[in-house]
Structure 1
Amino acid sequence: MAAYEPGVKSKAGGRNGIQVISRAAAILRVLRDQPQGLSLAQIAERVDLARSTVQRIVAALQTERLIITIGNGGIRLGPEITALAEATKVSVVEFCRPFLLDITRATGETADLSVLQGHQLIFLDQVAGTHRLRAISAVGDKFPLTDTANGRAILAAMSFEDAEQYALMEWDLAGKCGDWADLREKLVTTGKTGLAYDIDEHTVGISAIGIAFTDWIGVPHAISVPIPSTRFDGQRQRVQAALLEAKAKVTKAIRAT
């Protein structure tokens, strides 16, 4: 039998610890878009774990205020998650700022950073372009997913089932009759190229190209370049190249941290 060494964990214990963290992360993810909360049974079904296992992990997460129990007996994300999310937003903005600057230097166009929050995009940061005629949005503005380049880039990174749910909900809330078949075709193309487009669809006179990535905790973000449509064709290849280079660099940098 191997001798016990203080402060040294066994390999089995290390694997068990990693497994618990993985399971806790899975539980937090299924609660991410459920502000009304889920029951223990619902969580167990969605993460494919025994209810007793989920109950133990939920109890530990409650102790850390990462999840809470609400009035209807449901379980939802807690206040500590909100605090962590706010800190993450700041770090993502700081992390991505150099990539936005590189895009603007290479193209002369405005570069935006946005995050998926609930069922909308929230603009987190922007580097203004150098052209006199340029597209500008305010940080904190909310944008839809289905007719914007950054939104479509994020939808294309999801499963078709999830993307369809987001699209149908957005159209329903807006009172629109959207064309899922047409949007799905666009998402297929984006999945192959990594680039999503909005050609005079969200705002007449403005076209855009976007890419998507996930941060260290799996939250979807997008970088997009809005361009006055009058010069879109002339800028298209330059912007595409700059965005694909940024996507590769962002993905590599996130994996390395």
Structure 2
Amino acid sequence: MLLNGAPASLDNLRARLPVLVFLPDRLAVVKGGPAVRRTYFDRMLGRVMPETATVPGNYAKALSQRGAALRRVRDGLAERDSVEPWTEALAELGHELDSARSDLVVELSTRFADSCETLGLPGARASYEPAEATRAVLEDRLARDIDRGTTGAGPHLRDFVLTAEAGDLRAFGSQGQQRVAVLALLLAEAACLSERDRPPALLLDDVLSELDRERRSALVSLLAGATQTLVTATDADDILDATCVVEVSPGFARVA
């Protein structure tokens, strides 16, 4: 990737050319494990709040370094005080990451809830509850961390929770409700970026297949005020109010 003839990083490209993608497998953001949600929201940080883009990576590096130091102590190759610099760095970066994630959820929460409501999922809420792994907390559990060779407290173990009136969508949401929640997250992020004069392109693959006609119409109404949006579908009747429809069949494409 080149930008003005010079190599560009992926983070740089994300910041300059925001593109938000819905694929059927993105339902894992709701029904998958905490690690999937952490990765999703941390990438979102880099787009919505570019000033925090390096925080997740810096935290991950410090976490890896502290883990290596813990294992060296456990194996008798280093003294306990060799862990101290990484404990201090991890506590500081963990505070930054927790704060950034909390700010992001606050930024998204109303837009997420409103989009869910429009798409027929009332009472939706996104939350992140930081429980800071301060230096004191990390030092208090140092013996256990040495024994296990890994850091047992911090934002690398936390979760983002998506709920609705029925409860936690991961455990109690239907596949249709989980699909609505993923779409609402994408639309909430798109609104945040547009307000920052960085409207994203939306690429939505097979987004309508499991939505009833009422929810399809609601989604189209939400997309009407968005930036450029490309939607794929297997049935032309699913595409409502499209500016341009391209029909693809073996060997050719036709603009309808």
**OP:** Give the label, chosen from 1, 2, of the structure having the highest value of distance in nm of label points 7 Å out along Cα→Cβ at positions 103 and 127.
**Re:** 2
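Computing FRET efficiency 1/(1 + (r/R0)^6) of positions 87 and 143 (r between Cβ atoms, R0 = 25 Å, to 0.05) for each of 1, 2, which one ends up highest? Walk me through the numbers on the way to the answer.
Details: 1: 0.60; 2: 1.00.
Checked 1, 2; max of FRET efficiency 1/(1 + (r/R0)^6) of positions 87 and 143 (r between Cβ atoms, R0 = 25 Å, to 0.05) sits with 2.
Once FRET efficiency 1/(1 + (r/R0)^6) of positions 63 and 175 (r between Cβ atoms, R0 = 30 Å, to 0.05) is calculated for every structure in 1, 2, which label goes with the largest value?
Details: 1: 0.10; 2: 0.35.
Going through 1, 2 one by one, FRET efficiency 1/(1 + (r/R0)^6) of positions 63 and 175 (r between Cβ atoms, R0 = 30 Å, to 0.05) peaks for structure 2.
Quick check on the output: 52, 39, 23 is Cα extents along the principal axes in Å, for residues 71-182 alone, derived from one of 1, 2. Which one produced it? Walk me through the intermediate numbers first.
Details: 1: 52, 39, 23; 2: 58, 24, 17.
Checking each candidate, the match is 1.
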Original post:
23 is what came out when relative contact order in percent (Cα under 8 Å, 6 or more apart) was calculated for one structure; which of 1, 2 is it?
Top reply: 2
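Any idea which of 1, 2 comes out highest on distance in nm of label points 7 Å out along Cα→Cβ at positions 151 and 167? Please report the intermediate quantities before stating the final value.
Numbers: 1: 1.2; 2: 3.4.
Ranking 1, 2 on distance in nm of label points 7 Å out along Cα→Cβ at positions 151 and 167, first place is 2.
On distance in nm of label points 7 Å out along Cα→Cβ at positions 31 and 95, which of the structures labelled 1, 2 is highest?
If we compare distance in nm of label points 7 Å out along Cα→Cβ at positions 31 and 95 over 1, 2, the biggest value is for 2.
All of the numbers you see were taken from the coordinates with simple rules; none came from a lab. Nothing here was measured: the structure is a model prediction, and the numbers come from that model. Cβ atoms are built from the backbone, for glycine too; each structure is taken alone.
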